[in-house]
Structure 1
């Protein structure tokens, strides 16, 4: 079993102590968001094939990665660096600092251990097409030699995503729009050309409608990459978590509404104030990342 930690919240940046405590114990507790039932997720060596970590700031987690490696767990990191202005990425560390972390991670564990995510591509009045072309090239150049893949996508406009974007746009006086598929494909094609100049393969997370020639779908949870990290074959069936997703089967141990980064396009937070409060209430010694809410 591959463990995803986590596309629902930034465990490495925010909940790393909790994760390493649960790894030492050998399990964590999860709650099914649909039926409210709780269950254990084993985290021992016999049960876990490897970990996929998702983050925007690996710095607080670096000491834990060394322990995870000593314990014999293979892993790789999906590392988001967008370089957006604070009007959009409110509480994310600046891109130059994250680039240094990314490069160090690659030096310590190899260039296949870390994947750059320029994700999502938010088209706004302060991050227009020309911004993305220039910004993407700058980051790609800085990461040259440190990774072999960059993953992109456009915001998936769930109800809460639209509400978060509208709120940020009103607060910080910018406009956002969902561009037409043809315009999306055109930008993806240009970003793919830039990525190739720096020895990176550009892939698209789900969203098959914006695939172009030479750009494949991303497999963010990838048993092949995990096998390379582990030094032996790991098998898992393809089981995406949304239409167009090519990921191999995994178990995610995050929780929605627990990330206080405050990104304007967030799909994992319904209420940013609730997320910030849950982060403050978090118990790093608890079995749950955040315990189930008891409704009366």
Structure 2
């Protein structure tokens, strides 16, 4: 008798500071779609999401004042919404999330799909973005033709991953989106002048070095430099329906409303910009997994 096993997806994470919405909502949607989800971290220890994005604490200009830490305005606007926080709490009860594998244990034959979430806080994210072992795995996985999804800074991991076939970024010759400079700059300026003024680069994982133009180390700029053509980076065209919903940063998609979302699919590769795209991103990735050749198990 033949049975069809569920697709097995791995979600690599840093030890801390990943975006809770992009990871947890993706996890929930994939699980609800019948897929099996595993996790990996650099050392096999459990990962922790960016607590500021979960609680909204330390994002307002007065947050450093004793007694005012829990009085939030920007924090309530910028943190993960109630649905994402609920998904994160559920993910924390998953034994697989609590006992991840290491990056060294990642092997192409173990997985049917790979999903790369983002996050921006440099303290934890740089280890994930710069890990050569993870990049090597991503390069091989991309060239296998299996479904790969990347959102926000997760696209930077893909951009830095080198194809073993071509010696170029795996995104060279592909179309993609990622966190746009417009969205990244808006959040950065908000923190710089109205939020964490004592930590003005909180939303910039890689601030520019002296002599570099503004935005040179933004996600959009780095990803674009890895592409065959600048026009292969796809932002929302002004003619797109619901353009303001998609670009203002004021709206997020839901499981039943994709108007604010912007997701790009190029073959077996799916990309998105920020947490406001995550439902549509994860649903698109899940559907792509379901369309792959059947995984037959002999009883």
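Quick note: the coordinates plus some simple rules give every number you see, no bench work behind them. Since the model is a prediction, treat every value here as computed from it, not as a measurement. Cβ atoms are built from the backbone, for glycine too; each structure is taken alone.
Here are some notes:
- Given 2.1 for distance in nm of label points 7 Å out along Cα→Cβ at positions 47 and 63, calculated: source structure among 1, 2: 2
- Among 1, 2, which structure scores highest (criterion: mean count of other Cβ atoms within 10 Å over residues 175-182): 2
- In terms of distance in nm of label points 7 Å out along Cα→Cβ at positions 79 and 95, the structure with the greatest value among 1, 2 is 2.
- Calculating mean count of other Cβ atoms within 10 Å over residues 167-174 for structures 1, 2 picks out 2 as the one with the greatest value.
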